[in-house]
Structure I
Amino acid sequence: MPKHRIRVVELFAGVGGFRIGLEGASDAYETIWNNQWEPSTQHQDASLVYRARFGSKGHVNKDINLIKTEEIPDHDLLVGGFPCQDYSVAATLSRSGGIEGKKGVLWWQIYRILEEKEENRPKYIFFENVDRLLNSPAAQRGRDFAIILASLSDLGYAVEWRVINAADYGMPQRRRRTYIVGYLKNSVVANKIEGMENWVQFDGVMAQAFPFKVSEGTQSEFDIKGTIQEVSAIFNKGKKDSPFGNAGLMIDRHVYSVDAIPVYDGTAQMLGDILVDEDFVPDEFFISEEELPKWQYEKGAKKINRVSKEGYEYVFSEGGMAFPDYLDKPSRTMITGEGGPSPSRFKHVVQMPSGRYRRLIPIEMERLNMFPDNHTYHPEVSDGRRAFLMGNALVCGIVQEIGRSLYRFIYDEAPVSTRLIFMQRNPRPALTPDLFNTEVRELVYNKSKKTYTLDSTKRLLVGIVKKDNEDYFLAEEPTKLYYTDTIRKFPSTIALNKLYYFMPYIKGKGVRDIYLIKMLRLGSKTEVHHESEKDLKAPRFVFELEYLESLPKYQMITLRFQRAFTDTFLGRIV
């Protein structure tokens, strides 16, 4: 059990993107209650997937409008990717409940829960929405976001936000979303805010998670005045632009806002990095020679003469799109219509080494959002619906980074997770037995050919080998296990979630052999030594390694971390 515990309630849970991200951030995050309901849908696919992956305990598949606040347990952190809708108080709370066939004015359900929790309302909140939230509606730019900030301020929260494109920070998809994090007055984090400008630009939870530089001339400060009804009616009325930059902080309705330019110099994952090998792709995902011209037409530039309903003739035009999609760049934003075989301008198409064109398979869509492979697998959920679920989902890696930062601010220590999100994916994936917890099935494992190309841009960990283990690592065997020292002695600054290669360091010799890290997990040396000494039972990191090749001769390097490890890139050694 982690020594700290952050009780999480997840609203509009989808298939659990917030949960995966937070659990990847720290073992302290514990989702105790969650709600997922898709209106006007008899087959609740997201709820089926959520329960299959996380279990039914605490899961409620019921319209949030009909759930009483007392049914929701007290918690420390409220999270949710609330659906897009009109936030205007023209549709008040009393009118929004239980409107059949509509998502309803769901922001006011969040407000209702927070308000009715009174002195038990959560200390922290964390929401996600579309990037256009800061500019909507078109007739009154920024009104919707002003309503959200004002209503949260009235409930006692300081709120910061960032519009983040996942690809700007090394993640495999260009997906821009608005992330909102709030801190109740007198909470640990709220008490650490000393100046709005410094918090937004350098010191705050968001700035620490996703560094940026300020776009010159974009800084602004203003107050959101009036009742919520007055904000809804008059905020920014008659003005062409929203006053909100893509990063900012609000305290007591006073807003400090800037436009952020991302700063990132780490490794980056591209569309090609998440693809599976061609022989793992089902035939139905390939595009036939007969269908290919239809796809080329949809993707190409075109001008079409059309007639409006009023009888006016006009020319509809649109520019061309990349065909096939670039493998050496992050993917375009996935949409809910990504699935299905029909030609479409917006679906991704990739070209295989054989020259064949194909659509993305569900595992690859999961990888673009940084979900585990086969996360949306369920016998009752079609491939088309799996695509829909990923088109609706968030990028788990963004949540993980914000979750880590929030943890550090609450507890003043580095977070530890046994459920880290790993970006590197196997091009020859296999199903895992935990997908079949409720059913007994025989699994077939295909033995893959060992083909690879060393990638100098991938992250490498060099680890010292203790004297009594040198013969094991010098032996010519294709697989190895490497046990670190106890976790409490392991350097906290090593980027565990980005490791790809491993090289053992032999004292007096240096490094020579290059291994692929097949898995990094928590374990103990009792797996290989059955004695009962206390040190053997202590938790430590276990690297499951597969031998790739060796350098022509040993190379001496300097081990930086506690003279036991070096975290670097393969290209700096090879």
Structure II
Amino acid sequence: MRFTERMAGFVGEGEDHWRGAETGRQAGSSFAFVFSISVDDVERMLRDPAHEADLVGTVDAPALAEGRLVASGGRFNLFSADPDDPRTKRMEYRATLTAKNGARYEFRGYKVIRDGPGCDLWPDTTTLYVALRRRDAPETAAPLRGVLRVPVSDFARQLTTMQSTGPNSTRARAKALADFGGFFAGSLFKTYGSGRSLRRFDEWKPPRRRRPLRCGVGQGVPVTTEDGKQLRLTRYRGGDRGPVVLTHGLGVSSLIYSIDTIATNLLEYLFEAGYDCWLLDYRSSIDLPYSGEPHTADDIARYDYPAAIARVREVTDAPDVQVVAHCFGATTFTMAMLSGLQGVRSAVISQIGPHVFVPWFPQRLLAHLRIPWFFGLLRLRAVDVTARARDPVWLRALDRVLYRLLPLSGRQSADNATSNRITALYGPLYERDRLNAATFDEALPEMFGEANVSALAQLALIARRKRIVDARGRDAYLPGIAGLDIPVAFIHGAENRCFLPRSTQKTVRLLRRRFGAGKYTRHVIPTYSHIDCIFGKDAARDVYPLIRSHLDAY
């Protein structure tokens, strides 16, 4: 049997396929092919795990070559296993393209067949991600990338091209088409129509095996705040380069810095660099008994940071410390500095500072709808994002709704109920392809937990005001901007859809104008979002060196 497929789009230079397609669109670098896919023996092809077929055809790419390029030696694989995700299948295309002038290109393409929220059968089966490399180009040369689609007007016509060939009887040819069609439709149903169950955290299951951290066992150092809260400081002394305090976000704990599912976490990275690392779990930490109790960012700024910084200085006999603060930890740390916190000589602030800009949908919309106030009406003191195996039926039903309706990107959506709850509460916190499977599948329920509604209500107020304010909406912090007259490096994911990059951009402009440009740097990390800057699979390569560079400088 054989069938013909036509797809069209754009290719260009870019870090990923979508950027390449946009670059190509702007440059007018169109790319279209007509490929004929043929199968000599349908039964054998369906038995073969690779489901491989021959591919020939032509390509129109005016920006690459005059006239049509001819595809030869091509292979097509139907529903092959994705090497990075066993729940995903791929349709793969590969061929050598030869131009009239003799130039040759290696062509590779794939479609991602994966169930996600909403109805994604059509876009998945009609969207091809392609890469193109010239044969005589050096190995280090980046390929052209792009995205091709089946034009809607061509889809019905392409269905008519499927035909059975060969000297067999009419009945045998009809059976070949039926067998192939049944396999194709059945595979799609298994992916998109079977209603697979969402994965949930089972706390009664034997704990997973953890790798030993390359920083020894931490030393717990007790610290008590002025209002009587027992916080947790854990010391890992990697050397004598001075104390560094690492502070986490809302609804998590210091485990985000020491998670073992990535090859090198930030704690190990700084420990091996010779720093005296102190992990701070303040009152919002899910590892402390206060995380579900009502408290605000003001409480953390007023009580937790002064007590913790003073305790570290007391134990180390250091005149001052450096701080790495992420997300809600960065917000509360900034509040503490603008309130006169002493003993900090420099800081790395991740994703957010005094100025706050969030996307209109859904974060700003939810903030204006006073969603935390609605939680209060339900008498909820905290919201837990961990989806557990023994959750009641109504929570399971809610998880199914979130899975189908949340406006997630295909890269982030999955059958992980905890991930969908995280996105529903906070917005998209990570690019799915920036997390490895162990982190996404196993570690998210370990790192995330409950967030208290009072803190969420203040964050919603801050989102509406576009700057940090106290829990009553008063402008209690920005007048003390001189508190940030210290060297600061800001880290921001370019794809952050929780706190937009212009948040730290505005802060840096203000600080440079007030205190000089020399003290402030800002790094926007391409293809990263929010918390993947902390525990992304490649963060040790892409993000951590920027953090260390600042700490080394001061």
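The numbers here are math on the coordinates, done by the rules we state, and not lab data. Every value quoted in this text rests on a predicted model; they were computed, and no experiment measured them. Cβ atoms are built from the backbone, for glycine too; each structure is taken alone.
Assign the value 0.35, calculated as FRET efficiency 1/(1 + (r/R0)^6) of positions 150 and 422 (r between Cβ atoms, R0 = 30 Å, to 0.05), to the correct structure from I, II. Numbers along the way, then the final one.
On the way: I: 0.15; II: 0.35.
The correct label is II.
Taking distance in nm of label points 7 Å out along Cα→Cβ at positions 142 and 302 for each of I, II, which is largest? Show your work: numbers first, answer last.
Numbers: I: 4.0; II: 5.0.
Top value of distance in nm of label points 7 Å out along Cα→Cβ at positions 142 and 302 goes to structure II.
Of the structures labelled I, II, which one yields -8500 when helix-only ellipticity at 222 nm (-39500 (n - 2.57) for each DSSP H run of 4 or more, over all residues; to 500) is computed from its coordinates?
Numbers: I: -5000; II: -8500.
Checking each candidate, the match is II.
Suppose you compute Cα extents along the principal axes in Å for every structure in I, II: which one lands on 76, 64, 54?
Working: I: 76, 64, 54; II: 89, 56, 45.
Derived from the structure labelled I.
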